[in-house]
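Novice: Okay, got some structures for you below.
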Structure I
Amino acid sequence: MANKQYMNDLKDATETLAKLLQQRDDLEITIARQRKRAAALAELCDESEFGKPFDFNLGGLTEVCRTAMRASRKEWMTIANIQQAIKEIGYPLDKYKAPTASIMTTINRMVNDDEIAVEQHDKAWEYKYVGLGQKSANSLRDAYEAFKQAHDTKLAREKTKQDRG
């Protein structure tokens, strides 16, 4: 009886965690859009009033690609769209010898991690941010189902042994 309660509690806990991960992805989108807005407003202001360039803590290239894609109103973006969005945010792409290649490498790594989807539209490769929250939520659900199946199999095997013995 206690085992069944633990299984129910585990299912509830994984479902709650999956929902929280999705909420985190939604919040990250809101934050990314606000960063983009603040960067645009900072561009309109006289930087001498700040004393030093405004720092939005954009992180590295992976994080700024994430931010650019989350902040975009476009669902699908080309590498050129992503690069333009990164420039609009105010990220210093001039520190890269080949910024387009660096962005492409970063995006492809994120595709391999299932964080970004890729499709060909009108002869151009386009990318869509899908986030890690949904992937994590699905992995949690899959892990729970596998655990439950293994647990049920074990219980059935024990019952069969008990019935024979």
Structure II
Amino acid sequence: MTERTYSRLQRRLHWVVVFLVVAETFLRSGIERAFDLGLETGVFEMTSVVLAHFLIGTLVLALVLLRLIALHERGLPSTTGAISTLAHSLLYGLLIVVPMTGVLAWGIGSATLGWLHWLFNVLLYALAIAHVVALVFQHFVLKNKVLNRMFIDGPED
């Protein structure tokens, strides 16, 4: 990609995934209670909170896979460096692993997979916060206008 911004599709997918990941945090206590109860009783009940968590997580996974396809076809903006590429790769990896470990933990009733799901989720949020801090630093301190990539129109899709 020779453009200095992401495509409109890439930007839309990015913001929808951000919104969905944030929305998942509001379901956290309900899903944790349901999972703990399932571990205690051996019955993993599909409540409305569990279903919402599952559907949102599945949608995040699908959208991230779509983002990876778009990334493969369009590439990254020309100004993307090695650290940014590594951070994005880790974010994509966690956005795939988190929903997968959640489904597996629930499906087989595994406390170990549930713990891994929680751990990967914590790592995802930590990396997302570091991502935002790095972007703000680059944009406002280094003045490289890196935030424009996600707000200025790029190529049509």
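Novice: Between structures I, II, where is FRET efficiency 1/(1 + (r/R0)^6) of positions 58 and 74 (r between Cβ atoms, R0 = 30 Å, to 0.05) highest? Write down the numbers at each step before the final one.
Specialist: Details: I: 0.95; II: 0.75.
Structure I comes out on top.
Novice: When volume of the Cα convex hull per residue in Å³ is calculated for each of the structures I, II, which structure yields the highest value? Walk me through the numbers before you get to the answer.
Specialist: Values: I: 161; II: 108.
Once volume of the Cα convex hull per residue in Å³ is worked out for each structure, I has the highest.
Novice: If you work out FRET efficiency 1/(1 + (r/R0)^6) of positions 10 and 98 (r between Cβ atoms, R0 = 35 Å, to 0.05) for I, II, which one comes out largest? Can you show the working numbers first?
Specialist: Values: I: 0.15; II: 0.95.
That would be structure II.
Novice: Comparing I, II, where is relative contact order in percent (Cα under 8 Å, 6 or more apart) highest?
Specialist: Numbers: I: 29; II: 37.
Looking at the calculated values, the largest one is II.
Novice: Could you tell me which structure in I, II was used to calculate log10 I(q)/I(0) by the Debye sum over Cα atoms at q = 0.13, 0.15 Å⁻¹, for residues 34-121 alone as -0.52, -0.64? Write down the numbers at each step before the final one.
Specialist: Numbers: I: -0.44, -0.58; II: -0.52, -0.64.
The correct label is II.
Novice: Assuming -25500 is helix-only ellipticity at 222 nm (-39500 (n - 2.57) for each DSSP H run of 4 or more, over all residues; to 500) as calculated from a single structure, say which of I, II it is.
Specialist: Numbers: I: -23500; II: -25500.
Label of the originating structure: II.
Novice: From I, II, which structure was Kirkwood radius over Cα pairs in Å, for residues 106-145 alone = 11.2 calculated on? The partial results should precede the final answer.
Specialist: Values: I: 11.2; II: 12.1.
Only structure I yields this read-out.
Values quoted throughout were computed directly from the atomic coordinates according to the rules given, and no laboratory measurement underlies them. On a predicted model such as this, the values are computed, not experimentally measured, just so you know. Cβ atoms are built from the backbone, for glycine too; each structure is taken alone.
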